[in-house]
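Undergrad: These are the structures, in structure tokens.
Read the figures in this text as sums done on the coordinates, not as results from a lab. For clarity, every value in this text was computed on a predicted model and none was experimentally measured. Cβ atoms are built from the backbone, for glycine too; each structure is taken alone.
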Structure P
């Protein structure tokens with residue numbers, strides 16, 4: 001409208017110029033009379049003839065000028081209408097309700113509708129939402145599949161007045177409202193080329209043999225080369241079937257590369273190579289297992305390789321026998337069904353012990369913390385690291401907030417004990433008074449920052465050490481200067497007991513400390529019936545020699561009557577799901593530490609014949625705590641990871657927010673059903 005007004009003013013001014021000139025001549029004529037009457041008279045005659053000529057020309061030419069202007073405007077409008085009508089991009093006008101008011105030829109051809117079609121656009125394109133289009137402010141883009149084509153619909157709001165349409169042509173249209181213009185772009189070829197480009201991207205990966213040395217030692221020397229050749233053949237055959245390449249970089253390590261389009265098929269088959277390679281048996285006592293790390297979605301080939309390295313580290317940290325696909329920040333896990341193979345050598349423990357000693361010697365203070373609602377293993381490992389710090393003459397503190405019933409009897413033996421500082425145990429709020437730049441934070445029995453007693457310490461201190469026996473997940477403590485994570489270990493106390501033997505010659509631990517660590521091993525191994533190996537008993541023997549008393553520990557770990565009754569009730573109310581899974585709810589309202597009771601119930605349910613895994617749901621402090629246990633048939637860790645938790649193959653857990661116990665049970669059942677259908681368990 002503004003441009004129209006501007007044009008009218010310019011045209012009016014153009015026609016008024018002769019009048020303005022006449023006024024100027026009259027003024028000049030008046031001035032001429034003051035100079036000479038004769039000149040003034042002559043000038044007046046000229047002005048009269050000029051005025052008559054201008055008036056005559058104006059009156060005669062005006063109809064012709066108007067006619068020419070109207071003709072031009074009409075031809076211009078017709079040209080515009082023809083251009084829009086013959087526009088090669090499908091175009092239509094909609095009212096505010098999404099009804100079609102007008103469409104051009106291409107839109108009619110695409111939709112296969114007559115140009116007089118006046119129904120809603122949703123009758124043609126099902127993916128269009130009328131409320132969304134009606135609430136349009138400026139523009140809106142919608143992807144749509146239509147008769148095998150990939151279309152992009154662009155909606156744009158247009159004021160009625162801006163269209164300069166004839167109101168008689170659209171009688172039902174309110175001229176004060178707006179219309180919606182829709183343009184349709186066919187992106188079928190574009191998306192096809194984009195997908196082809198995506199499919200052709202290189203995927204980098206690493207394949208490690210988890211137990212190569214152990215498998216070789218279990219067979220005759222003359223067959224060892226044959227075992228390696230058979231493994232090579234399995235790996236090469238698998239990736240060759242996907243048009244990939246395999247390059248052996250070490251005796252038990254391979255670099256792989258293949259096109260992205262083959263990755264979905266590998267994922268659907270859950271990397272069948274993991275199970276296929278276990279069939280290699282030429283007399284070896286243990287099955288061969290692999291770890292696979294895949295990196296994708298990097299900005300370059302080198303970035304993909306770095307993602308693959310991160311993925312393989314994660315696979316190894318989780319115990320091996322699994323494939324980890326890292327797509328940017330998203331991580332997917334496949335496999336992980338085998339039990340971890342215990343390493344007989346303690347070289348790694350000795351190396352980590354020396355590294356820990358160097359870190360502690362370079363600082364003045366040591367702060368030790370475990371996970372929230374710390375258990376006996378977390379507490380015992382903290383006591384072991386406390387003894388290491390004291391042996392190196394360092395100030396040491398243990399962060400513990402909430403004391404569970406199983407920890408309290410052991411902890412009371414350290415409180416008010418003249419052999420220990422009064423500041424030995426601190427809360428999260430108190431510990432910051434003792435933290436400075438020369439403080440080392442040692443995290444035990446947990447490797448997730450959100451699960452620690454005080455995650456703020458991880459950002460406050462630069463020197464962080466992680467000692468844990470749980471499998472790693474997507475959330476890790478990334479800025480650790482030393483990370484010692486061994487999923488095959490039975491407990492954190494076992495790992496710390498090994499470290500104690502290498503920290504310092506002649507290092508002695510007190511009986512009360514040995515009791516705490518022995519109790520931690522006892523709880524995490526369920527009285528040495530779960531995840532125990534040669535090194536587990538060697539660590540227990542070391543603690544026994546240091547003064548651990550089995551009878552004393554047993555008394556410390558006894559339950560009170562309320563806890564015992566709560567366990568009995570939870571076991572009595574358990575249900576059998578799919579004839580293989582025991583699920584129960586632990587109502588520990590009168591129990592001080594219901595989560596501990598729930599874990600104990602989960603352990604006891606495994607003693608029932610035919611039970612592959614047990615799950616106990618406990619409500620505590622507004623959260624649901626799920627304790628999951630198995631013996632060897634089911635990997636409960638990958639089940640709990642579906643619920644945001646984690647742990648070990650046989651011991652795992654998770655936490656749920658905003659759910660009641662009954663809803664938690666249904667979530668577990670649904671998760672088990674889905675994973676069984678997928679073949680994940």
Structure Q
């Protein structure tokens with residue numbers, strides 16, 4: 001490429017907007033317009049002003065922001081808009097059939113131009129002024145615009161000093177441009193959504209799934225912005241995302257986003273476009289920390305999967321009990337688009353240690369309909385298949401669907417649905433044979449899961465256990481725990497020689513109300529697929545206000561202090577709920593359990609009958625010379 005005489009070439013291509021457009025417009029032509037915050041608004045207005053003289057023109061957007069005059073009534077016969085993603089600017093027009101939605105993965109959109117499926121007669125872009133070598137940067141919207149610029153018949157560039165010069169694969173040389181229109185204007189900015197309590201709660205759950213050193217991709221919206229605000233305590237996060245917003249900036253400023261542990265493009269934020277404010281545009285300008293690449297690269301699942309611990313976080317509109325996800329439509333009405341949802345979901349699932357997380361409110365915005373349903377709404381599009389579903393998050397918790405049966409998925413999703421709809425969902429699940437006919441729900445379905453009683457505890461450098469209240473989805477894990485215990489421990493735990501732990505028994509143990517009955521489990525492993533290593537529970541007798549307590553620990557982990565911790569922790573919980581004290585029945589031969597109770601720091605009262613001790617102690621009767629609170633070390 002000859003770049004020596006670019007200045008002369010640049011001057012020769014300078015035109016007004018009308019002069020630049022006129023030679024390339026004709027009936028039936030197809031025009032691509034650079035999108036998002038990079039929309040060339042001046043060219044858009046000039047094009048709209050002259051389109052009335054033509055007919056059957058197609059206008060292609062990737063993601064439309066700002067004014068879209070082509071959907072006005074006076075241009076109905078002149079042009080038709082097609083878009084890869086439905087935004088506020090086009091939603092009503094698409095609903096009413098005045099504009100068209102093209103459903104496809106964003107990674108594949110550039111190929112439509114390259115292969116001639118959508119041949120382009122004219123491409124309108126906005127770019128930064130040329131550098132000393134004659135290269136113009138596509139700035140905040142490289143995405144599919146680069147492929148459109150390189151594969152259309154004619155290319156018109158609005159050169160705007162307000163456009164940031166971004167690094168990466170973002171450049172077009174002046175020799176590749178047919179006409180240049182110099183026009184300075186502020187870029188389209190997107191509003192910053194306000195946080196909501198519901199979004200904050202979901203964000204807290206998502207933050208638990210994001211590991212230190214992970215590479216993240218986060219979609220757009222109020223909930224997903226809240227997710228980023230809850231990652232401030234993470235370390236060395238990387239970014240590989242089709243889009244970045246202002247919400248990333250505090251994480252960069254705090255040193256949370258460093259990219260030090262990225263597998264590819266180490267230390268770099270990789271994206272294809274940004275949506276946000278002037279502050280964001282200033283941040284990406286000439287910033288070596290940020291690289292913009294076309295969508296066919298950033299969104300390619302194989303490229304995404306090269307990032308270890310790739311964590312894709314996206315929103316959805318509806319999910320059925322088998323794990324099918326609708327993310328682009330409300331019934332037949334297309335609300336948004338597929339975008340990068342599938343690209344990043346697939347890429348994350350193939351990544352070493354990767355996670356795909358779907359976030360959705362439990363109900364519609366008016367609270368009248370559950371977003372977790374037995375079957376998707378009539379006409380709804382299946383964007384995410386059952387096979388691709390992994391983590392699902394609502395304001396009521398986390399469901400891990402990966403590797404789960406339909407029955408297990410249904411139960412997991414019902415238990416993070418809004419309490420008002422859980423009974424209905426359970427009945428519908430029974431009708432379609434998704435769950436057992438005798439399946440029950442937790443008795444206090446109106447309450448949030450008490451995550452305040454979650455705690456990490458280290459017993460020695462090699463033994464770290466996470467303790468939390470039991471969940472209805474722990475049924476199989478609880479069965480496996482009981483079956484792992486030696487016969488002697490079973491006898492000590494149940495005062496009988498039980499050999500089986502069927503569904504009818506264990507489901508009652510996992511569906512507790514967290515008030516009159518509390519069960520704490522010690523677990524190891526990832527959320528949703530943990531192994532239970534210890535169980536402690538109490539059941540309150542309302543008449544006496546005493547609770548019967550018991551516990552069990554896997555045999556290989558006994559004598560590590562886990563049993564003592566469980567009893568002390570259950571004591572702390574019970575005291576906070578106004579329980580008077582604990583009582584227990586312990587075989588005289590079970591010296592390990594007797595020893596644990598003697599370590600509680602309370603005055604122990606006991607009586608022996610038929611080889612069984614009845615033990616009780618009040619929380620207001622500490623043993624002489626002891627204290628009653630769990631120590632700081634026990635609390636972890």
Structure R
């Protein structure tokens with residue numbers, strides 16, 4: 001007998017779907033069940049009353065966030081989370097495992113646990129299985145989750161196996177830490193997208209005294225069909241007499257497919273995240289209420305829904321609220337989305353009990369797939385044709401670079417932007433992949449926006465690569481992404497204006513963003529989670545007007561053409577402005593003088609990835625600890641010896657006194673004194 005007294009009411013005859021029930025310390029739960037996400041003891045944009053009215057049975061809260069704020073002592077004083085938030089239903093607490101995954105840039109892992117720094121006060125702590133369980137016991141949740149090691153679902157076999165085995169060892173430690181608590185506990189099946197590892201993980205965990213089992217590590221990078229495939233694989237290996245929980249998934253079609261595979265419990269932030277951005281699920285498909293088409297629409301949001309929002313307000317009013325940025329709009333759309341999810345759960349349960357789930361599954365699957373947004377079409381392949389007659393604007397013209405790709409040339413200096421490589425591929429390798437931008441975008445635990453400085457807008461290649469990365473992350477993470485702000489600095493807009501008029505060749509500009517940026521100095525993604533602003537004028541004068549960056553794409557013309565951008569004074573100003581932030585800077589230059597100037601400006605400097613004929617580029621960091629944790633090798637004694645032998649160790653136009661200062665600054669740099 002488990003702590004939940006799980007009981008299957010009815011099983012589908014032609015699939016693995018089942019209707020069941022279980023009893024927690026606070027309520028009876030009927031499955032299939034969707035659990036709204038209340039990370040910090042609140043479901044964003046909802047009240048307890050609206051949650052109850054819509055039929056929520058279980059809420060999900062996050063141990064990591066509640067450990068930091070308000071802290072276990074508060075829950076002990078109030079007698080647990082139920083009294084604290086006035087919730088009479090059940091609560092499931094996640095363990096903090098997803099934070100270990102999503103905070104990979106700001107934690108250190110070992111057998112003991114994960115070493116974090118609090119995003120609230122910077123205090124360091126080690127999140128171990130024992131601390132996770134002790135915190136969950138203080139919170140007083142009905143169902144506790146073991147601490148697990150989540151990795152990208154696309155991880156290789158060896159990495160996935162190591163993470164799975166660590167999860168198993170932590171699972172045993174979590175069970176031991178529970179002791180005699182009456183709270184239930186679920187084990188978590190890991191194994192990424194490897195069938196034998198998923199089977200091995202399920203086999204190990206089902207022999208432990210858990211009260212239920214979760215399927216983790218999905219919807220974190222794999223295609224949707226793979227998510228369904230490995231959900232089914234794991235579910236079929238788990239005991240039939242205990243509940244099965246698919247973590248962090250997903251859309252309505254994901255829920256239907258997973259119930260068909262025998263899953264009972266679900267959670268996802270999507271109903272509230274999309275509601276905040278003006279998107280709702282409805283019987284006629286997904287609706288984006290920001291669209292002007294709804295401005296005069298007096299019909300109800302969903303004719304087949306009787307939630308408070310649909311009973312009370314027209315699409316026109318909801319459109320007005322969303323366009324105006326009114327919090328009421330977020331509340332009303334989230335209310336509807338949660339009602340839609342709960343109704344889908346009730347409908348599936350009813351169909352299973354009535355013995356008609358198979359027929360329901362077939363037509364509902366077609367209906368939900370029809371309602372999905374169309375995929376963003378891929379950009380067409382580049383044409384090798386460049387106009388024979390030179391296209392010119394001001395000091396710039398359209399040319400082919402050495403590999404036959406269209407580029408912009410500055411006529412007065414003869415310098416070509418991305419003179420050798422495919423510009424899009426170079427931007428992706430040098431700036432996007434090297435900065436791990438995708439991973440930082442899906443790190444939703446950070447409370448502040450991710451700020452990127454695009455220094456040297458040029459033809460917009462680097463900024464559009466960042467936008468493309470955001471849009472990919474937004475789709476694959478189902479909207480669960482961090483706010484991003486891109487600031488592009490440029491003193492001369494002729495290059496992007498010229499490229500925009502030839503977007504037949506500059507395919508990265510076939511997007512509304514560059515047009516809006518040039519028109520209004522700002523463009524915003526429809527989710528309102530990405531903002532791109534233009535800072536026109538002299539970078540050195542304007543940089544202090546912008547938010548401190550987390551990432552800098554440093555891509556002005558070379559020191560020969562634009563010497564002011566590569567001076568000690570400029571790098572020192574950047575470093576001083578960013579010194580209190582963990583800023584990383586990436587640039588195409590591998591010049592000894594540029595690296596020396598970055599060092600004397602206060603940065604910690606390392607070797608960057610090679611691009612085209614360059615075997616290496618340059619990275620720089622404001623923080624030494626961040627630099628040491630980065631995968632890039634830092635400049636050391638070997639580089640210093642090469643610098644001393646260099647024929648051009650200093651920036652241009654330095655006098656002897658300044659050269660002496662440079663020499664002393666480099667010799668005394670903490671990076672080179674290790």
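Undergrad: For structures P, Q, R, calculate distance in nm of label points 7 Å out along Cα→Cβ at positions 54 and 86 and state which one comes out highest.
TA: Largest one: structure P.
Undergrad: Comparing P, Q, R, where is mean count of other Cβ atoms within 10 Å over residues 118-125 highest?
TA: Q
Undergrad: Of the structures labelled P, Q, R, one was used to calculate helix-only ellipticity at 222 nm (-39500 (n - 2.57) for each DSSP H run of 4 or more, over all residues; to 500), giving -7000. Name it.
TA: Q
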